[in-house]
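Q: So, here's a batch of structures to check.
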Structure P
Amino acid sequence: MTTVRQAYLDAAGAALTLLGDPAVEARWDEPSALEAFTVGGLAGHLAGQVLAVPGVLATLVPEEPPAALLDHYTRAPWIGTGVDAETNVAIRAGGDANAADGPAVLVERTAAALATLRAALSAEPADRVVHLAGRWSLTLDDYLTTRLLEIAVHDDDLAVSVGVDTPDLPDAALNPVFALLTTLSARKHGAPAVLRALARAERAPSDVTAI
């Protein structure tokens, strides 16, 4: 059975391949499919789901219980905010900063971070907790599940932006993403809305977005 950690590494590898696609470099300065992001900025944000993880692993963990996975999203300041909200402006700035030296350097940095994580994650204990500076703690596996969601969603955003196929991710990577999105959607819209969207087209609501 594939662990969350291995699923994350597999998904990160797929993201790295997409970042290196010539179509990304060719459209680097163009608007992306994601509002207010350039292709380069979106690529930087996608790469950030790998680049940030070594720093999170190195962050001192305070004496506090980790938050539940779902609480990570109920507490997140960007949920339900507009594109010009301070937190979303900061997210875009982070993507732009990652991308500042161009596509080749971004791919090189992401590949190096991924190589580090391939060695580091397998050495971490099963009950490892990490701390997100300025926010809260999560178990390592829950944290990597949040990164899986980000990679899956932004793989599609970036692929659509540059006109290539969305990367195929293994079931071990997608299953926790679908489970998390479904649960978040049910919390937001109610279970009947999600059931109808998935099973009853004639009664499906127009919006069951989870985040």
Structure Q
Amino acid sequence: MQRKMIETLAVDMRLHEREACRKGFRLVCGIDEAGRGPLAGPVVAAAVILPKSARLPGVTDSKKLTPEQREEFFERIQTRALAVGVGVVDNTEIDRINILQATFAAMGRAVAELAVAPDFLLIDGPYKLPLPIAQKGIPRGDFLSISIASASIIAKVHRDRMMCRFHEEFPQYGFDSHKGYGTARHYEALRRHGPCSLHRVTFKGVLPGSECLIETDEEPS
């Protein structure tokens, strides 16, 4: 973890937050999602407003952290944030409106769940949400903004916990290990058992005859 903390310190993770404050904004909210790519389960977005005084050394893109590190930061972020909101869009809605629109919907729901209304949004990626709030999309924002990185950790841990609970209902798919991503083990389970009610039937590889795009045999980070 020390190496990751050194790498993070080399990036000014507060640059975008300070720029927003210089423009007069006071409640800057970072937004990110987890679960755009999996074959099953929801897409989850998180919105996090941190106080200016918050210090979270080592916080960065959740994919660069181990599960244990994410759990540790999850608790620290929840304790120190002014507000945390989580938005969830399930697989049925993903199939109905497509994954990109579902991601935007989850982000909007996350903002709506905040106990404090933000006046500026920092969004991971080159996106703009249909919300009447000043905002800025930042490609690789989860590596460049402490607010977005914090949101990425909240979203990832929240979704991983959901998938582990789903594993208890559908143990044959191994959701506790791959979290719904397209691993060899997951595709084999689909071949044997077919999709369950959590699968995104519009995604390739879910229904029989559709192309399989195997990513990894390990739990995606």
Structure R
Amino acid sequence: MGKLRRMALTFLFDGPEQAKHTILLAHGAGAPMDSPSLTATAKALAGSGFRVARFEFDYMAGRRTEAGRKPPPRAEKLNPEYIAALDALDARRPLIIGGKSMGGRVASMVADDLFASGRVGGLLCLGYPFHPPARPEHLRTKHLVNLKTPTLIVQGTRDEFGTREDVSAYTLSPAIEYLWLEDGNHDLKPRKSISGFSSADHLKTMAEAVSTWAERIAS
């Protein structure tokens, strides 16, 4: 894993430099790009042959400095920062954008313009925040109804931001596919004693599914 600083952005890279596909991932609202969960996810994807680039939004990067802890802004306010990260990455291979939770939500809001212009080929959301915990009436899905970008949402069945039962009641774009991980929480982690699966099992399933999906949408 290496670091590269461009345009005041620091990327964390995993996976082979000559990979066929690159995935650009943003972090969730409360945890940085090097959180244990996102690091494990990036390494699992790298193990399936992807080049994975992680970055941080300014408010999160600021927490590493004397600026102190700032709350995240509204997700849509981060759209320009996501596009700036994509510009700085300058990936010259099939590119998939996405992220963990809020990071995936931001990516989903900029995806269609980028897909229409040929800059990205797909969208990967890891634990999409369909609604705030315990507030299922406050949906964050309006822009997903007519989404055109080929999308894979990887979600735990007991994710408090959107369970399988919750999502089954939504009418969303047919461009969206789902991978449901049994008993997974918002970090996709299952309770092994209940589900019979481990976190490693789910990460392996996720990485293999993303690889199959990426090959299909590229063709």
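No value in this document is a laboratory result; all are computed from the given coordinates. None of the values given here were measured: they were computed from a predicted structure. Cβ atoms are built from the backbone, for glycine too; each structure is taken alone.
Q: Quick check: 24.8 is what I get for mean count of other Cβ atoms within 10 Å over residues 25-32, calculated from one of P, Q, R. Which structure matches?
A: Q
Q: Right, something else. Among P, Q, R, considering only distance in nm of label points 7 Å out along Cα→Cβ at positions 17 and 193, which has the greatest calculated value?
A: By distance in nm of label points 7 Å out along Cα→Cβ at positions 17 and 193, the leading structure of P, Q, R is R.
Q: Work out the source of 31 here, i.e. which of P, Q, R gives that when relative contact order in percent (Cα under 8 Å, 6 or more apart) is computed.
A: P
Q: P, Q, R: which one has helix-only ellipticity at 222 nm (-39500 (n - 2.57) for each DSSP H run of 4 or more, over all residues; to 500), as calculated, at -9500?
A: R
Q: As an exercise: P(r) over Cα pairs in 5 Å bins from 0, in percent, calculated from one structure in P, Q, R, equals 1, 7, 16, 21, 21, 17, 11, 4, 1, 0. Which structure is it?
A: R
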